[in-house]
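Throughout, read-outs are computed from the coordinates displayed, never taken from laboratory work. The shown structure was predicted, so the numbers you read here are calculated from the model rather than taken from an experiment. Cβ atoms are built from the backbone, for glycine too; each structure is taken alone.
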Structure I
Amino acid sequence: MTYIKRTLEKRILEISKEYACILVTGPRQVGKTTMLQHLMEGSNRKRVTLDNTDERKLAKADPELFLQIHPAPVLIDEVQYAPELFSYLKIKIDEGAVPGSYWLTGSQAFRLMDLAKESLAGRTAIVNMSALSQSELYGDGETTPFTVGLDAVNSRKNHLAPCSPTEMYERIWHGAMPGHRSGKFTDRDVFYSSYIQTYIDRDVTDMIPGVDKLLYADFIRSAACRVGDMLNIHDIARDVGVSDDTAKRWLTVMEKSGVIFFLRPYSNNLLKRTVKTPKMYFFDTGLVAYLTRYSSPVILMNGAINGAILENYTVAEIIKTYHNDVKLCNFHYYRDKESNEIDLVIESDGETHPLEIKKSSNPGSELAGAFSLLDKGSIPRGTGAVLCLKEELSAINSKVYIIPIWMI
């Protein structure tokens, strides 16, 4: 097994100099504990995991004693299993715990952020961790948040590895989970099968007691068939034979545990005819390829979801660049009642930046035709781009660049 350096490492060490408590959240098995254990090598920090039932019982029954037995500096894994700890951590911090005293991890981001906001507001730094980025897997891991500025895009060439269209689909098919990509678990199918089973056994049953595990697995597969689509809860519910209300609750669980995310439609006060329905994506395309039964990258590249999964990969990679720098950004998609669509709209620094994602090596200017629709809004339109499988940076004009997806 080879440890893959994470972009977040630098930011974690910087934040640890200022905050007594850091909470690292993210989906199961994205490498939270592995990264933090790597960072604590050579230090006197100890690790305790609440996956251990005895430690969990103590943390829940007597959190004060738990923190005495495991004094700072300490790494506490899967802290969501003992929310009783949070109020006692607050006391420790208020009593003068030094920066970097408590590192916490958990795989239920929404629940943990609610707990942190309730008990540790202003006392803890919350860091969201994603699966491996293509910069970490195929570059030097030193990229910054993706922006469309020409200088910024050009600088990315020095940190990322070019790839052909076929190689891009190999990246998509293999996914970005460290357990597989590090070489620890070499059989991709066995890895993802075990991942789904563990996710349902631990996270789903914790949030939905008594859930039908086989039915929920079918539900995840049905959702995977619809990546990049506008969400249609009824269709997913019908596929597996559950009610629309049940499907809605189950999707919420998938979102809360970091398996999927939603891209909300872009709108402002001057854009009246935009749709209201979000689009659904998975954080890991390897999981999508496994669930949709594509047995090789070549078959996936020529399959029915080849465009949708490329879009999913691209959107997820852009979001990772912000997570890895602990930055927030407004991401949306645009679609109006006339079916005009822009795959991704980034709103930053008082401008909107439209992005179109295409499985093309030679995109034409017509792909940027919908960008001008944003001119009707109240926020100025900045530079846009077509993100595609072209291997070199190019441009349609001074307002629209052609950016290879490998440069994200």
Structure II
Amino acid sequence: MATIAVLGTFDTKGEEHSYVAELIRQRGHQPLLIDVGTLEQPRLKPDIAREEIAKTAGVDLEALVARRDRGESVAAMTRGAPLVLARLQSEGRLDGVISLGGGGGTAIGTAAMRALPIGLPKLMVSTLASGNIAPYVGVKDIVMMPSVVDIAGLNPLSRKLLAQAAGAICGMVEAKPPSETAARPVIVASQFGNTTPCVTRARQQLEAVGYEVMIFAATGNGGRTMESLIESGLVAGALDITTTEWADELVGGVLNAGPTRCEAAARRGIPAVVAPGCLDMVNFGEPASIPAKFSGRRFYQHNAQVTLMRTNPEECAELGRILASKCNLSIGPVTLLIPLKGISVISAPGQPFHWPEADHALFGEWKKHLRADIPVVEYDGNINDPDFADLCVRELLKNLAGSPIADGRTS
């Protein structure tokens, strides 16, 4: 029997959540009722009351209710619910979560779900599920199901759809992968088109010695997703070859992954290899979309929709300092690998982004600010040389061998 959180505003949508909870019971699982309503009294008795959610958020519920400010109430519950669900999961008291909501309920429910690790079933039945759901899902595996009709009472259509939602969350909790898929520890790798030869060769070698390699495109969302998977505890090692998203974060490109990129493996002690892949480029859209302040810079038309701008020595120096600070967070084995003759296909000698002064500024500042105990291995060639890929594999396997993480799970 699994425990499935049924989280919602039990004052305005208590009947609907009660219906879903009863269907979960009928499937042999235990619903855990969590109330995040604030306007009226709850219409069903919760297992975790709104007072606990508010207290966790550091809010005086009585004063909050007295003000009757819906926006403030949603904000308070959006802060408290993730903390409560994360605690329940860490205590082993949560196997899945379902929530039903309109605008406010969706904001609260999905915020709570984003605090949970990838792999724990999450289902949000929402009036907003047919629109832009990216802000609600983030990089987590949240299933967004359109409610079709408003969640405002039970009727023949809503009963059918909510019954399907209850069946879906129960099925997700009950579903187990084939046992053989769990045997191979997972390596995550970051890749761009300009580092594909390196990552492809490294992947083949790692798979040959028994690892499962998951490759993430360094396109902003890809980097955020990779970081999230590392945080979930499902990863044995990281081959972070393509740290290019930091160039977009620093300079203002369109494929940034946020200021915590390159932190997850470091903070969790995941054995890692890090390289400056594609830090020579910042991504923009078509030429007309490039901000005027970059007029006169060096550009490369990757395709009709993507224009690349070469990072200059000043930007590269700052990138070196930033990436050093991220590596310095490491509590596990990490190695910095530097290809001295190009960090992408187009920065190799004779290519459009070849600029040794910029690369030397990047490498020099990274090494200068790096912790003294973190190894640096320089390679006299391009990042996509077969020998560099082989070097990446050797150094990662060395770090894995020296780590207590042996089965690919860190939590």
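List of remarks:
- With mean count of other Cβ atoms within 10 Å over residues 53-60 derived as 18.2, matching label from I, II: II
- Looking at mean projected area of the Cα convex hull in nm² over structures I, II, structure II comes out largest.
- Given -10500 for helix-only ellipticity at 222 nm (-39500 (n - 2.57) for each DSSP H run of 4 or more, over all residues; to 500), calculated: source structure among I, II: I
- Label whose coordinates, when distance in nm of label points 7 Å out along Cα→Cβ at positions 5 and 309 is calculated, return 4.1 (choices I, II): II
- Origin of the value 0.80, where FRET efficiency 1/(1 + (r/R0)^6) of positions 125 and 221 (r between Cβ atoms, R0 = 30 Å, to 0.05) was derived from one of I, II: II
- Looking at relative contact order in percent (Cα under 8 Å, 6 or more apart) over structures I, II, structure I comes out largest.
- Mean count of other Cβ atoms within 10 Å over residues 189-196 derived as 16.8 - corresponding label from I, II: I
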